[in-house]
Structure I
Amino acid sequence: MGLISAPPCFMANEKLRQRIVFEAARLMYCRQEAEYYRAKMKAARKICRGWVKPSDLPSNREIRDEIQRFAYLYEGETRTENLKEMRVEALRIMRLLEACRPRLIGSTLTGHVRQGSDIDIHVFPRSLEAVTGALDDEGIDYFVERKRVRKHGEERTFTHVHIKDRFPVEITVYPADKAHYVFKSSITGKGIERASLPELEALLTHEYPQLELDQAVVEAEGRIDRFQLYRSLLLPLQHVRENWRYHPESDALYHSLQVYQLACDEMPYDEEFLLAALLHDVGKAIDAVDHVQSALEALEDWITERTAWFIEHHMQAHALRDGTIGARARRRLQQHDDFDALVLLGECDRNGRVPGAEVPELEDALDSIRDLSNQYG
């Protein structure tokens, strides 16, 4: 069964096959595709420009190995450190869910992680509430997804619990009687590798002999996800009302989301610029007299110097447009590499004051920036 029409194109040429491997791996590494089959077919369509039988395509293992080559090339030593931290985070979550017989699977177990990889855990509780209740007790933010999948002529519904933190966690919930079922790997066709809580602890002890597990878990609990910090600073803005003559749109959070949306239209791949647009007014819920300095102090160590520079000078961008800034201050700003971007931010700030304008939900805005960070570092 071929999904691509046009002249035949067979995989006799090994170089052609490798090009498909490379392109499929690139699509998956850049998070443009999440499934091996779709990535292979899209790569074949681009490279081959012809009819390709699924049996002629490279294997999932070949693509996975190429993805790892990308990870080694682009992430270097940070990949090794991230793997250790992801395994410790998996240990923390599995200890919380010990009563649900958790099993770690996937790249965090095998070591084939890359930037943005999930921590994948299977659990086998008596009920979904056993999982969500344990997470609620720890104050962990999550959402439940029920996903319908049709395979081999059968439709099944899978329940996933997603945690968005420093590392994304996907918990797949199975019936309790499936705890000993052997799930097949899409890469090897054999039973997937998985580790129980004791097996993961043994792996960590073997791989990182200097690591004290209990202490590492305590430290992991204390680490703050920067996006949770952003959220905690942004939410109070919904209670900040300003002079209607200058801000007729409503509250400061609504304004911030408008500015963010306008910034996305202008520079959609610039994470630092987008963060500045979203966070520029967070200080107004802390100290309305000096909201710029309050924002910088609250965000210290959690944003880059460039994002901080945008926030620090966004009020001067208005003065630039109004012609009320001094000549020396103007020259100083004009000498900065991001002068044009600052002017653009000022325009977004000025235009983001429209009553009834459509804006994304705060969670969606934060998720988009998180995805951008994961994709491009």
Structure II
Amino acid sequence: MSPRRPESAGAIPNTVESPALNRPGTAPLYAALDLGTNSCRMLVARPKGSQFEVVDSFSKSVQLGSGLEKTGKLSRSSIYRTIQALRVCQQKIKRNGVKRMRLVATEACRRATNGAEFMARVRRETGLTLDIIEPQEEAQLAVVSCAPLVGKRTEQLLVVDIGGGSTELVWIDLTKVPPKERAQSIMRMHDGFEPSVQCATGAKVVDWISVPLGVATLRDQFHDVEDDGARFALMSWFFEENLAEFAPYKDDPTREGFQIVGTSGTVTTVAASHLGLKRYDRNKVDGLRMTSEEIDKVIRSYLALGPAGRRRDPRIGTDRQALIMSGSAILQALLRCWPTDRLSVADRGLREGILYALMSADGMLEDNPID
């Protein structure tokens, strides 16, 4: 399956349960849910200045896309697991009194022949209405979520969102945006990548692509390769082959003013491993900048451990150990392709992008430059 592109051109934290009902606040509560190929994740938050404050959250590996590569359908067991998780989300939404929300599903539901049937069942059994969003909106939300991590000196930005079923890459030119306004200009791109939006923000989308290979789908394509090292090398090579058409500035590489921001469970897991964290700490991971040498060292340590060692490694975690090498293969391919020796780690994604978009549309966020 070829990558999608426009015609014009983790560590996963453990499930967090709120110990008590949320105290009422002056600002309304918003909810954002991201149902991916591997995980179901939700945030409940209220606007606070130019950002938001999380008051409740949920994260669980449901493996919705398990077996999808082989059958083209969502399996009965994966549907059951997912609906159970969505019931928890529905209870949290009701308990917090959330009125404004956006609930989305991505690659697994886009590709499954029974995706629409599954959405109808979700509505019937949980009362939740999920939208199956297109790759471009998924890319937009990923970009918006990473806005606070964009440096004032960044002139060329590459945002990479490694999902379970697909990987989105967006290259943005910020040279026409004043340095102090660059992060805020990214925030305003929730309305799209169209020329009218770019004209208003000054940020220009040079190119973007959605590769239908994520940590779960890439792993499934090479599951029959027995040798661990050979499987990793093949996955990384195969993913790089799928990036052949996405090559802005390939003939004129420059490191100065170039920033890659990576958002995914793979990126946060590698960062947690680099820091030696036995218990995940978002405050230490989100915004961390890692060199390519540091990332390569972690990946080589994963290979040295082998499958059995990775299953026992507390830095990786039980939810991530089966997917960490396919994600690492994607990450390694990306660092080979572009002129940078550093990557900014983002523990954020579609949920944060949705919250920013909803709150901004409602005029609930202060339009201040992001520090």
Structure III
Amino acid sequence: MDLKIYFRSRQGEMLHFLKKLVELESPTENKAAVDACSSYLAGELRKTGCKIKTIKQTDVGDFHAIEYSRGGRIATSRPLFLLVHADTVWPAGKLLRMPFFVSADKVYGPGVLDMKAGLVMAYFAISTIHALNLTPQRKIILFVNSAEETGNENAHKEIKKLAKTAAMALCLEPALPGGALKLERKGRVVLRLETSGRAAHAGSPEKGINAIEEIMYQIRELKKAARGGTTLNIGKISGGERPNVVAEKAEALLDVRFWKSTDRQKVVTSAKTLSPSQKGAGLKVSVVNYTPPMERTSVSNRLFERASEMAMSMGMELKAGRTGGGSDGSIVSAMGIPTLDGLGPDGDGIHAANEHLIIPSLVDRTALLTALLEGL
């Protein structure tokens, strides 16, 4: 069967399903909303014979580990691990100002590309395998994360646990603009700097110790370690009480990105060895969260070559690229497991008001995903 033609015939259904998921707005911080979105997807997949395991969470949306198996060498083969997330960066109510709509060959809307489209692809690939009685060579394990956008240690633990048994992993994050897969991603570490000083009247600043001045000094020192592709973004600074008081407390959140794990260690070591510049000032440095880089490995290269051959047989070309953003695929890749990321559709405007996907790429990538799930 020509899967590209098959999914073109189902394009309308796919867009209807996508519209439903986008309208189930799911900002990471809104547990009830994310649960509603991911539970809807899980419920639809249950109808295809999938086994659903819901992993309850308190502070974020629940996770879902979804299993599908049928025929092939499943009894002796390690499973294929599929990664998606249901949360978005968009607040509830954004649809009122940024509605879902189709224009020519593009679909616009909050979260339409990152990554409600990935949920659509996972559902239609698995349901098609079920409906057409195809026989995948491996058990399929789909993990639906509810807190990918902010990062969550519980989610990372679940991903690592499931990935330990996997032969390979496919992450349905959107492709790079133009359609290239993401074989390299920067790692990310968020650092918190906290400084303390001594309050005093602004008319006699020499009697105090300014915590804001201290944190500014420390950030400048730390930026010196951000070299060779490593970047440091000052994401948030807070401190002080009012203009006429020397600031007693200050805090900063820094986002550091890097291509190699060794670069991360350089920055963290530099941060940990910082010392106060003012006598009597206090300084505390802590790591808030960490996502490893996705480094291009020989095992992932081989998987890419195999997927490229399958794509070519379907009249598609796969290209490899790199990006500064992280994903759950980075966690699995860092474990040494062959990983392909960016298998989602082509589009642009992630986290921006013009977020959109290109409809033909959604259809074709779903056809390719179905072939990969069946044949890898």
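Read-outs: derived from the displayed coordinates by stated rules, not from any lab. Given the structure is predicted, the values throughout are model-derived calculations rather than measurements. Cβ atoms are built from the backbone, for glycine too; each structure is taken alone.
Hey, FRET efficiency 1/(1 + (r/R0)^6) of positions 109 and 237 (r between Cβ atoms, R0 = 30 Å, to 0.05) derived from one of I, II, III reads 0.55; which structure? Going through each structure in turn, the value belongs to II. Can you tell which of I, II, III yields 144 when volume of the Cα convex hull per residue in Å³ is derived from it? For volume of the Cα convex hull per residue in Å³, the value 144 is produced by structure III.
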